[in-house]
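Okay, got some structures for you below.
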Structure 1
Amino acid sequence: MVSIRLSRGGAKKRPFYHIVVTDQRNRRDGRYLERLGFFNPVAVGNEDKLRIDLARVEYWLGQGARPSERVVSLVKGYRKQGGDPKTPEAATPAESA
C-alpha cells in the first residue's frame, strides 16, 4: 500500500521533514516514489515553515494513497492558510482578472 508520510532530515535538535509518497514497507527515511513538499518545524524569520504541492497530494489521494495523521493535519492547515500561491485555486479574484 502507498502512503504519504514524513521523512526526517536535518541535524540533531534541528529537524526537517520531507513529505513523501512511499510504499509503507519502506523505512521512514528510505526510498520514496515522489517528494511532495517539506515541513520545517523550527523555521525562524522569513524561512518557509511549510510548502506542499496540493495538486500532487490530490493526485496521490485519488490513486488510493493513505496519508499519516500528521500529514493530514499539515495539509489541512496549509489549505486553510491559503495554500500555494502558484496554484489557480489559491489565487485571489484580483489576480485572476
Structure 2
Amino acid sequence: MSKDLKRVEIIAKGLVQGVGFRWFVLKHAQQFGLKGYTKNLFSGEVYSVAEGEKFLLDEFVKKIKVGPMHADVRDISVKWCEAKNEFTHFEIRH
C-alpha cells in the first residue's frame, strides 16, 4: 500500500439529486479503486467521502465538479484529511 493514502469529504451543491448523481459518483469511485460512500442530504446536496491514493482522489474530485449529464453542479466543498481505513468498498447509502 502507498503511504500517500488520503481521505476527501465532498459536498456537491446545485441540481444534484434525482439526476443519477450518486450512481455517477459510485461508478467513478469504483473505476479509481476508492473506498467510502455517497449519500443524499436533506438539504438537497450530495455528500461523498472517499479514501485512496491522493492522485486518484484528485481525479475523482474533478469528475464530481462536472457531474453526470443532467446534473448542474453549482459548487463543491472539499475537505482533505488523513485516511482512517474504515471502508472495505464504495457504496451508496440511504
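No lab work stands behind these numbers, since they all come straight from the coordinates. Not measured: the values here are computed from a predicted model. Cβ atoms are built from the backbone, for glycine too; each structure is taken alone.
Of structures 1, 2, which gives 24 when relative contact order in percent (Cα under 8 Å, 6 or more apart) is computed from the coordinates? Please list the in-between numbers first.
On the way: 1: 24; 2: 45.
It must be structure 1, since only it matches.
As an exercise: semi-axes √(5λ) of the Cα gyration tensor in Å, calculated from one structure in 1, 2, equals 21, 12, 12. Which structure is it?
Details: 1: 24, 19, 9; 2: 21, 12, 12.
Structure 2 accounts for this read-out.
If distance in nm of label points 7 Å out along Cα→Cβ at positions 22 and 54 is calculated from each of 1, 2, which structure is the one that comes out at 3.2? Display every interim value, and only then the final one.
Working: 1: 2.6; 2: 3.2.
Source structure: 2.
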